[in-house]
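Each value in this text was obtained by applying a stated rule to the coordinates, not by laboratory testing. These numbers come from a predicted model, not from an experiment. Cβ atoms are built from the backbone, for glycine too; each structure is taken alone.
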Structure P
Amino acid sequence: MEVILENNVNIKEIITALKKGFVLVLPTDTVYGLVCDATNKKAVEEIFKIKKRDKSKSLPVFVENIKMAKKYAIINKIQESFINKNWPGAVTVILKSKKGLSPLVYKNDTIALRQPNYNLIKEIFKNFKKPLAQTSANTSGHPPLDNGEEINNVLGCEKYCPALVVDAGNLLRKKPSTIIDLTNNNIKILRT
């Protein structure tokens, strides 16, 4: 597991790792996240192994913008209005899904999408025009990480581990995103 300080990040190296199907740990506008190419089934499966996550739980997906979101979710005008008011930012929305990604990001024909508000991830999307499967960088059942130094201790490398960790030190926000279910045109808060 290679660790790079965020100040020393080479975007080309991150893009190459994503294209090769590697799982990365990246800082976000909430907590550190395990991230990979959402169109690469093997990479998505690797996140489940690293996190020790039950496959009955789907993975949320980072998108560059609402245009990318519309490729993978059915979004009506009401939902679009809500999303435009809350993106980019720490709000994940659950919508009726279209297909095209690893099956492990869907649950009951729905998909959870978020446009993060973090410069590194914005830079990645400028060069990598695919959605990113993601989840908090921790083992299932344990608190999410907001400190880069904790990642190696918590995720370890028993059998599966991320290929690359971008260490941004302590992150300002210390909790995951708010999750809102928009599948019925009503705003249903699932996590704050």
Structure Q
Amino acid sequence: MFPEIEGKEYGAMIISKYPLEESTFSNHISCLPFRAVSARISLPNGILEIIGLYVPSRDKSMKKIKRKKDFLSNVIQALKSAPVSNFRIILGDFNVLEPNHSPHYSFFEEWEYDFYKNLINNQYQDAFRVMSPITKEYSWVGRTGQGYRYDHCFVSDNLLSTIEKCFYFHKPRKIRLSDHSAIITQLSL
């Protein structure tokens, strides 16, 4: 179901070859709830929860800054208050860079970097950084040719040993199916 907000339909999808169960994580998102989708998959050794996020972008306007701040704050609060599954993956377009992103862009604020740090501090790891600690990759490239790694896949600490691959697939961006590259993470569960 795609919710209707201000006369527009929004939606996101989680597709699985395994049966999906309802996840209550999305119910804990009160700010822009249509930008967070979640589902659970029963595995032989526990429940895997998948959370897809589409974090709003911003410019210098106070309205967009507040919208992004409120959404990021709400996600961190939901991660603390929602029931925790055995395993969790949080992925999507975060419109947030890692704190040591290269190149460093001065227009990103500390509160945006704090969101990334909060995930790390709450027992999640950036799967791409686990597999490629020093590689420069960009999932979005602006008109000026400057690159940004906006798209992330975080896994709960107990999934670290299951990561087999995590990389960016640039073809969708290069052939203009999307303005973002896809992030692909393969886990051995």
Starting from the value 23.6: which structure in P, Q was mean count of other Cβ atoms within 10 Å over residues 21-28 calculated from? P
Looking at structures P, Q, which one was distance in nm of label points 7 Å out along Cα→Cβ at positions 85 and 141 calculated from, given that it came out as 3.9? P
Upon calculation of distance in nm of label points 7 Å out along Cα→Cβ at positions 37 and 181 from the atomic coordinates, which of the structures P, Q produces 2.4? Q
Once distance in nm of label points 7 Å out along Cα→Cβ at positions 125 and 149 is calculated for every structure in P, Q, which label goes with the largest value? P
If you rank structures P, Q by relative contact order in percent (Cα under 8 Å, 6 or more apart), the highest one is P
Please state which of the structures P, Q yields 18.6 when mean count of other Cβ atoms within 10 Å over residues 61-68 is computed from it. P
Where is Kirkwood radius over Cα pairs in Å largest, in which of P, Q? Q
